[in-house]
Structure I
Amino acid sequence: MVEKLKLPLVGVLFAVISIVLFTMGNPFNVGLCVACFLRDIAGALGLHGFLSGMYARPEIMGLVLGALIVSLITKEFASKGGSAPITRFVLGACVVIGALIFLGCPTGMLLRIAGGDLNAIVSLFGFVAGILGGMFFLNRGFSLKRTYSITKSDGFVLPIMSVLLLVVLIFFPAILNSSEAGFASFRAPLFISLIAGLIMGGIGFISRLCFVGGIRDSIFFKNFSMLSAFVAFLVVLVIGNIIFGHFNFGFQSQAIAHTDGLWNFLGMTLVGFGSVLLGGCPFRQLVMAGSGNTDSVAAVFGMIFGGVLAHNFGLASTPGQMGENAPIGFAIAATIVLTIAIYNTFFNKKPLKSE
């Protein structure tokens, strides 16, 4: 019985942390949206010009470092990589382009559903469709090849970068760009955000929580244990939103949303499809990157690059409005992801040669 309650309790804990974050200052319906927060970090570093998306979000650094700390304590930290890192970089970029067309990653989607946003329900159907598409190729042999043990120091690269960015944010914040209005100007106190990220990163590593994995396992393996975490997450968040007066049921007047159902659906279809090929959702990629997986580091860097592309070329949506070039960006990203899926399923069968 206790074992069955573990994942639902993880969902409850994550929901409570999300409620704390948005009541303490994070954007409403966004306790922690990985795609949006990586985009904000890119803006803080001057990589795009979207004035409402510039802040070095401590939650992201906390996720990475929380996974690192727990993996070291449990002796599960393992430096590994070599499984098509460039392909993973490209897939990460495409995933975030899809997420920013919708305005949220899988985490953000659930947060928006819990706030009563029916646009996010539409996107959930797209997300599931993308997962089904990805599983079609996995079941036919899709593979980015195996990972290999690598130099231990390589696994610490992203955690060290996270520490350095935190140091700059705490002691030299003027070096970084910081939004004075809009999405990124809403933020919880720095150390509360950091602690929240550390907890979620550590628990995420222990639980192996993955938004893609929960849906995949329930559909294909009739294993609902991970899905139970998301159900608990949603239930507690709905209650919290009602208590704090943030629940707004409907399509219109949502805090961070647009009402174009087709593109809400297609944006998250791209996220689901790309995440399956990567082997995990954006949250899971950050956790694996913190525990030494450099292929996941490549995916995370790709996600940051995707956020840069989305805002520099008008692909990303803004509240109430689709990105001007979103259809073009989607078409290119979807073509790339589909090409990667087809090639690595049907044409890339030869084993890699050793040097």
Structure II
Amino acid sequence: MTIVADTIAVPTRHLENTLTALFAKLDMSATNARQCAADIVLTNLWGIDSHGVLRLPIYVQRLEAGVIKANPAIRTLEGRSSFEVMDGDSGMGYVVGHCAMKRAIELARQNGIGAVTVRNSNHYGAAALYARQATEAGLIGISMTNVKPNLVVPGGSKPITGNNPLAFGAPTSRGFPLMLDISMSAVAGGKLLLASEKGEKIPLDWATDRNGRPTDDPDTGFEGFLLPLGGHKGFGLSLMIDILCGIISGGAHQFGIKSMYGSPDATSGTGHMMIAIDPTIAMEESEYLNRMDAFYETIKSSPMWDATKKMYIPGEIENETRLARLADGVPLTLSLLAEINAILERHGMEPLTSTA
């Protein structure tokens, strides 16, 4: 793996252990601290740098302010058969999200399918984390979350819905699941943060300024609005996700949700939806995996016009990146590393370095 000149590669275990200790300093239980650290690091291992360590400073700020509860009292409010509603008690989204998917998995074991909608949570990182949780249990997983409106319809001057991420994961016998993780915007907002961190311009079809006009400046775009994925298609799907995460959870939706960056001292009120499906309801596990193998091979054997390229299935690039970064370390920009080390110093901890 090539490490860019203005980055430093931090060993995975060193990074995860440091983040675990930091979260413990912020009064998280050992279990919650390990979960949050593992999720953040895994996100970077996948190469989704827009949702990993880059978000640590705002998480710390909100935990220190008590806006996010380090150890939330998550509870089930109501439910029937294979569907339940949970309250996240303003907890860290990673903690709340995994609790909800765990329950969805339990319901799927009992009923073939389980769905849990959550209200009163916070930013939960990459949606794939929770779909992966289901695939590790041998189930198909679907995860989604709503966010404050930040998506403007092309030509519009005001956002009316969020970019509302969605992930779908299906187990395979290939050592990694098929994993689709997308937001309903042309790109996730974290991509703009990452471009700003690297001093890069952004494509004009990513975001607009606050007047709805396209921009190539990531800071202007982050302060403005995102453009939808596939025009009306991404816009419509974002509305669907807000209904599932906000309307039927009884929680915040549309402008009732707060941005963790725009309102760092306010609880976000974010909602999630977790769905787990047991494929063995329809067939034996071996048959399911055999059918997935054939499905996989059909995709992989599809010819490319450039013979030097190969076809990837969703989740394959992330798995290859994970293996490379496990060996080489997680690359962090020098400016982000300095920001994190300042936080560690404030809490009496040793800095992150390129050696464990």
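Quick note: the coordinates plus some simple rules give every number you see, no bench work behind them. Predicted model, so just to flag it, every value in this text is computed and none were measured. Cβ atoms are built from the backbone, for glycine too; each structure is taken alone.
Output the label of whichever structure in I, II has the greatest value of relative contact order in percent (Cα under 8 Å, 6 or more apart).
Answer by largest value of relative contact order in percent (Cα under 8 Å, 6 or more apart): I.
So if we calculate FRET efficiency 1/(1 + (r/R0)^6) of positions 111 and 255 (r between Cβ atoms, R0 = 25 Å, to 0.05) for every structure here (I, II), which label has the highest result?
By FRET efficiency 1/(1 + (r/R0)^6) of positions 111 and 255 (r between Cβ atoms, R0 = 25 Å, to 0.05), the leading structure of I, II is I.
I have -12000 for helix-only ellipticity at 222 nm (-39500 (n - 2.57) for each DSSP H run of 4 or more, over all residues; to 500), calculated from one of the structures I, II. Which structure is it?
Considering all the candidates, the number was obtained from II.
With distance in nm of label points 7 Å out along Cα→Cβ at positions 71 and 127 derived from the coordinates and found to be 2.4, which of I, II does the value describe?
I
Please compute distance in nm of label points 7 Å out along Cα→Cβ at positions 63 and 183 for structures I, II and give me the label with the greatest value.
II
Ranked by mean count of other Cβ atoms within 10 Å over residues 31-38, which of I, II sits at the highest value?
Largest calculated value belongs to I.
Compute percent of Cα pairs over 27 Å apart for each of I, II and report the one that scores greatest.
Once percent of Cα pairs over 27 Å apart is tallied for I, II, the winner is II.
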